[in-house]
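Any read-out appearing in this document is the output of simple, stated calculations on the displayed coordinates, not a laboratory observation. Fair warning: this is a prediction, and the values are worked out from it, not measured in the lab. Cβ atoms are built from the backbone, for glycine too; each structure is taken alone.
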Structure P
Amino acid sequence: MNGYEELAQEMGVEAEANQTQILATEFKMVEITLITKEQRFSQTQESKIQEAWNKQKEKAGNNLWNDPMASLVNFSVNSFGGLELVLRKSDYKIYVGTRRRRLIDTDIIPMDKNSSLPISLGAITITSDNFIVLGLRSGTEAYEDEVGLCPSGYLDPSAHFLKTELKEVISVEELILCELYEELRMQTYTSKAYLALIQDMQPMIAVRLVIPFTRYEVEQIARINFEHSRLIYIENTTSAVKRAFREYRFTPHALAAILCHLFEEKQNVSKK
């Protein structure tokens, strides 16, 4: 993405931005196909997955569940501006047992060979008085005490779907609404825009949501759960975000998504 690297350098986070990979941009919708072919692992890999899971259970205790997930097999952006995702069923145990920070070779299909690449969602949530809502992570087994997107969460193909007359359709919109309510106790937003598909240890769909509440109203509405110790509000300006990058540690996904958001806004201003 031309200009993204320059913006990261301008913001003083070039090294951090290089930890992530921008897989796709400029899409306006997400279309998901869930294939029936399941992941297969060798007996040695299965043993390693179970061993990693047992260790994680000892550390996390009651805050660890083996939830269903959907792993990325392939993706493309079609001529109509649709991000087409090919996914297959996975779960959190497989992800814990195979995850590592890595870049994806998009020429190798399936992309999730020998590992799980569960799709997640992360939102740049902007209040009506122009503040970005973020959360300080706590009680989580990854990126604790770092600033993350709020809301965010993994796609569960058994829960995030819409029923049509012919079939059930896996829905990113359903995921957005579920996470928005779970983390901020809201059931609505005023606008939505897709920003990017971003890879860290797994791929995340980054969106921008504008909500019809001020930051003070969010404080009254939102419920702090075990994932966040508190909400953080950063003015939606380049200078304020730059200061925040110096003050806090951000998760790789959050940092990359914010850069994508600022980059797009900068482009929109230059076009006017």
Structure Q
Amino acid sequence: MTLLVEYVILGIMSDYFIKHFYDRVKDSSWPEITTYNEFLKLPKAIVTECNTMHNFPSRLCELEDVNYWQDQTIHNTGYRYKNVVYVPVQKCANSYYTKFFKDQLGWTKVKLSELNWNEVDAFGLLMNPMTRRVKGIAQVLTSAYDNNYVSVLTLLESSNFSKFISTISILDSHTVPYSITFGKEINKIHWIPMELFNDIALKKQIMCFLATKNINIEIPNNKRINQSLTDKQKVFTAIQNIFLSTEPGAELGLLFAEDVKFYNNLLKTYA
């Protein structure tokens, strides 16, 4: 992500969270504010109280720190056994393998941000970043319509709505680029590209990796959790077709160029 994009996003978030911070601590006699600029123009006594009694400068530093936000995300979770860590990635069979490693094998839940990456061997699964993005958009959209796939498919037939969909880059945690999610640690994780393997072969890849770390397990050949239903697959295909028929915008490239490069290089290592 470019510095310009980061600063715009952080600026919006700062205004949003500053207002909520201010509303929690404000006296009934204090004026209303919605932005940081308005906060700076408050009477000096109010600003001083916020800074000294409610530690506002510390909170502002958090809001402006990308590392703080990475630490808060769902992507900051892993599951550890000895010095091996499974790194789940949303939309990448994470429900199935989280259940397996956490619930069945009892691996310990850890924060990735607290790991010493020089002391662990981490692994995870990735799919094509653009495919994952479309899957994420499809999930958000169908969830917003209470999984009424017929209504969603009808909506996607509208040219106006198609234009709206075609402008979307990121919607929620399912669509955040890998490079933003994991930062520089992305290169410290052993990734297995999902598109190269069927379910059985994918499990063998995982078991082979673990065997090299002296962890010998058998992953059962049962079906993965949350596999797409036929109607949900139709929604995915409809959204994918919208993006395939539309020239990608520069903004999309800014966000996902690093992901595409990383994933293409990953495929080469398995070629």
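Out of P, Q, which one gives -16000 for helix-only ellipticity at 222 nm (-39500 (n - 2.57) for each DSSP H run of 4 or more, over all residues; to 500) as computed from the coordinates? The structure behind it is Q. Largest in mean count of other Cβ atoms within 10 Å over residues 26-33 among the labelled structures P, Q is structure P. A value of 19 was derived for relative contact order in percent (Cα under 8 Å, 6 or more apart); which structure in P, Q was it taken from? Going label by label, the one that fits is Q. When distance in nm of label points 7 Å out along Cα→Cβ at positions 42 and 258 is worked out for each of P, Q, structure P gives the greatest result. Source structure of the calculated read-out (FRET efficiency 1/(1 + (r/R0)^6) of positions 74 and 162 (r between Cβ atoms, R0 = 35 Å, to 0.05), 0.95) within P, Q: P.
Rank structures P, Q by Kirkwood radius over Cα pairs in Å and report only the one at the top, that is, the highest.
Structure Q gives the largest value of Kirkwood radius over Cα pairs in Å among P, Q.
Can you tell which of P, Q yields 7.7 when mean projected area of the Cα convex hull in nm², for residues 98-169 alone is derived from it? That value comes from structure Q.
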